[in-house]
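Each in structure tokens, the structures are laid out below.
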Structure I
Amino acid sequence: MSDTGLQTNRRNILKGTLVATAAMGTSGVYAQAASEPEAGKKHSQMPSAERYWLTNVRLESGFEYDRQNQVTATRTTTAHLLINKDVIERIADTLPADDGVAKYDMGGLLAVPSFADMHVHLDKGFYGGPWKATAQASSVRDRIRQEEQLLPSMVEGTPEKARALIDLITGYGTSYLRVQCNVDPVIKLQNVEKVLEALHDKSDKVDFEMVAFPQHGILGNGADKLMDQALKNGCSLVGGVDPETIDGDMERSLNTTMEIAVKNDAPIDIHLHNGGEVGARAARYLAKLAEDAKWHNRVAISHAFCLGHLEGAALDDLLAQMRSVGMSVNSAISVGAVMPPPEALAKHNIKMQLGTDCINDLWSPYGTGSILERASVMGQWQGWDDEYSLNRTLKHITRDGIMPLDDKGNQVWPKAGDKANITLTTASCSAELIARRNPAKAVIKQGKPSVWTL
């Protein structure tokens, strides 16, 4: 489609506004598409007791190197994990002869830390109901106007659709969500209430935190008061979106965001789609506010496309400022946008985690719900083709970046006493998992099976 006329599609919106807008859903697929999750298929009896063994589990144990000291393969070993309530009580090379504890044979499935989706919208969706594509829009403002008209008619069906999305997402191996939920003057806190209902209904499958997301802006129409109410009624983070282009006053918008955060003792996670200097200026000002408020390690920027537009000293200076206050970045690896540079972020020790963003909703018809797919696409875009690079990619989709091996190949997970949050997959190692997107056959959340398709 061209950039003119009625055939304006989402990618053209990004070009026309110079705002690469992941909020409009940019979870397109490159290479193979993720297959449907195994969740919901027939399975053998799953653990029901608080204490049980997972036997014959494949664990990563180290790297193999060539003569040039390059990683060529990942070593694995087979072990047995004793689960007790919500922790891994013991890791054994051999099973006790007869301890009276139920045993479930994993048949050599690879265990990795279960996945975390750190940016996902469960409201404003069509998934879980009849198929519906996204309407055309000429700009972000146009899309917001569409949303204002449609939101009231969508509220009632929100719990059902959110539950369907949770089933989809967890079926791919995810057990933790950071949920972005609309707080706006049209429906006020209704989406928060409905999405929380779904999340509590699915508490056996997923743990979560919720961001109060002022999609229509944080200035005017009593939005600040609505944000305060949301933070007292289930939301735990303060959101925001493009303070320059949505609110029209970057400094006042971000000042208000920080004031709400301090007032409610809440972390911040804002959508920042603005590219180039517009986005960079907002990121710098937010870092300054975090320093002034002593909001260290409590501020995240989602999308952060501006970081992909900067180079050299300009990029290093901004990343150094972000690192000084412990800011982190969440990315959906958005099609049509320049992604934040992972290697530059790593150099500055800035955490970067991934999210699936929009899944067949008002902003985008695309999305599979697989956070593993997002990591795989990220690896493709970055040219991470070797064993070591693929292995290291896993940290972007686990909670707190937990990985089986550290950078030198020492086994650091699992250990006795670790929380029992485990995804079991058919992959032979993490590198294969990232490259081939092997299905999750079982997921253990806080010691209890949430997915079991064995």
Structure II
Amino acid sequence: MRRNGVSEPESKTIVILGAGFGGVAAAQELARLRPENEEWDIVLVDQNNFLLFTPMLTEVAGGVVDASGIVSAVRTLSSRVTFEQGRVTSIDAANGQVEIMIGESLPGVQRARKVIRAEHLVVALGSITNFRGIDGLVEHSLTIKTIEGALAIRTRTLALLERADEETDPDARRALLTFVVGGAGFSGVETMAVLNDLVRALRDKFPRIDARDIRTVLVDPGTRLLPEISEGLAQYAQKKLEQRGVEMRLQTAITGAGEGWVEVKAEHVQDKERIPTHLLVWAGGVTPEPVIEKSGLPLGHHHGVVVDGCCRVKDHPNMWAIGDCAEVPRPGGKGTYAPMAQNATREGKLVGGNVAAAIQGRPQRSFAYHPIGELAMVGRQTGVASIYGLHFSGTIAWMMWRGIYLAKLPQMRQRVRVVMDWTLDLVFGRDLATIPVPHSPRPQP
């Protein structure tokens, strides 16, 4: 482009869909790599104006950490990135444009549709809970994917304790004090751990509740907990949860849910069983955002976008996909990378560099990453960890969990808030106040 006889750099519009770990990492890397003499418009789009630190959602559900401590305002992450708050409703890869719905953050805000054009597009929309078509699960379970979900778990738990304290019928009281979690991966195990700790720690505040009436149940169709870690650590986690009163229902699938009950079926038992409960938390897996399915992009076995080793979408040289909504191949064709935060973060950084390379005509790099380890909390001051092939359990693993995730929080203000919350919990215990959770409006097509 020339203006007044002077050559000016041509503007490049890079749109990143999703402000999760992958999207934010890509945006920050592009902002870092943008040359001073080149015009790159880096646009980050998300329906929320914050980055949610999902590994600590269970701490919010358990009332250990306040929700404000695990969110970072996206607009403060980089001055070189423009933020657009809106829900992505369609992706037109052929024409390089995206449609978003703005104004859905709160009731009373005027809604409108907006089209954003992109020369380079990064899809990092993450995932939603996969209910696997189980009858009644959508209507009668809570999830641990969002701030609203974590707060709803805590609020419902406290409300059930209050109600059980007033209930005179023994069977009805036991149903009010039965808490079920479906799924024995990291999210399910950590949710069960904090939920079990919460109800048992607060029981003595309710004089009419007998500890023997409290029932916490972890249900999973697999043969063991935490398939992502070694069998020895998984057995340790199971032992500690059982010692704290958690009932294990392995090789058992949830087959339905309704008002006041969840239906389960053990693998080698013909009949189904109904467990009376008023709190079912479903943590049985994730699936990419529905807009991915409607995009017309090539999808893989897990319904994620098919990409090559550089995270580039097949037949779309100026489009990349990362994180939970993409199926990023492992080197040597050994499957795809799991939908985990540490994978998404590194995929985002790599793609930021690859977008810059594409603009500047340089070769792109392939993604290859071996996680340094895994960590899980299994109760108050108890955890399991596998770091660089070394296994840890007990208090030291719990301290590692806290230390590593504290260091990974994006901003100092978050770290300070979380440390303060941990200190308050240690000194004064859990807060009993029940704060109503506002209902978020359902997205409209």
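Comparing distance in nm of label points 7 Å out along Cα→Cβ at positions 191 and 239 across structures I, II, which is largest?
II
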Rg/Rh (Cα atoms, Kirkwood Rh), for residues 175-334 alone computed as 1.10: which structure among I, II? II
Which of I, II yields 22.6 for Kirkwood radius over Cα pairs in Å, as computed? I
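Between I, II, which one scores greatest on relative contact order in percent (Cα under 8 Å, 6 or more apart)? Before the final figure, lay out the partial values.
Details: I: 24; II: 19.
That would be structure I.
With distance in nm of label points 7 Å out along Cα→Cβ at positions 319 and 367 derived from the coordinates and found to be 1.6, which of I, II does the value describe?
Attributed to the structure labelled II.
Computed from the coordinates by the stated procedures, all read-outs in this text should not be read as laboratory data. Given the structure is predicted, the values throughout are model-derived calculations rather than measurements. Cβ atoms are built from the backbone, for glycine too; each structure is taken alone.
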